[in-house]
Structure I
Amino acid sequence: MSPRKIVLRFGPEISDKPVIYRLVKDYDLIINIVKANVNPQKEGIMVLEITGDNYDRGINYLREQGVAVQALTHEVVRNESRCTMCGACTAICPTGALYIKRPGMEVRFDSDNCVVCQLCVKACPVRAMEVKL
């Protein structure tokens, strides 16, 4: 079973509760935290890859706890004909999905590592990075 990517949004009232621990312990799910910004008493966001037979039960648990769950259905793609290989996107990419391949200094994009944060879309001066719905 391949991992599913989801975005979780926590409100301040539940940001200090062990909801991810419960997903692992109670629902036997394998969790890969791709990106997270969660602080006690503040709103938070987390991007996860989840694998396991109890996926649906785990997602229902999250929703019962008040966590907003959204599937990553958008995709970032690179328009090869527009890209000038400037590398501006590689400096901003938090997961390394965009990187420079040496020695040719070519910008490469590994979509499997992309968490659709869209920072590259904003950083690209020629708009070669696009969001595909």
Structure II
Amino acid sequence: MDQKTDPVAAAKAIVETYLELSMIPDPVAASAHISEDFELVFTGGRRFANPSESAAFNARRYAWVKKRFLRTDAALDPETGDVHVYNTGYLYGEWPDGTPFETNRYMDKFIVRDGKLVRTDVWNDSAEILLFKAGLAEAEL
């Protein structure tokens, strides 16, 4: 089976392409992979309507940031035809003060329907790391 006949392989390729474009960042090109009713939810419940909004948020949080993929897993929902894709790994980059980081865990969950992303949920350690840097963490990292 190839990507044309395997919806799981196709969905994984769509997600990885979207993430690569998002890391450039090229939110315009990344937008070619989202549906009209796309939802993007970041850690803490922050909602964005498109890749341009999340890129603007990331530009305020990081001097720059990229993802080092560890795994991309996917499963087909046979009832809906949706493919649920999970991409995990580490964020690396620099905080606004120039301090580098490389072991900031992340997990992104995507729903792909008819070849387009309809929802993305993003979780990572950034908030905990920032709380620690500010002396507000409840436990040692």
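Couple of notes before you dig in:
- With helix-only ellipticity at 222 nm (-39500 (n - 2.57) for each DSSP H run of 4 or more, over all residues; to 500) derived as -8500, matching label from I, II: II
- For the structures shown (I, II), mean count of other Cβ atoms within 10 Å over residues 16-23 is largest in II.
- Among candidates I, II, the computation of distance in nm of label points 7 Å out along Cα→Cβ at positions 64 and 96 that gave 3.8 used structure I.
- Of the structures I, II, the one that 1.4 was derived from, the read-out being distance in nm of label points 7 Å out along Cα→Cβ at positions 24 and 120: II
- At a computed 2, 10, 18, 19, 15, 12, 11, 7, 5, 1, 0 (P(r) over Cα pairs in 5 Å bins from 0, in percent), which of I, II: I
All of the numbers you see were taken from the coordinates with simple rules; none came from a lab. In this text, all values refer to a predicted model and were calculated from it rather than measured experimentally. Cβ atoms are built from the backbone, for glycine too; each structure is taken alone.
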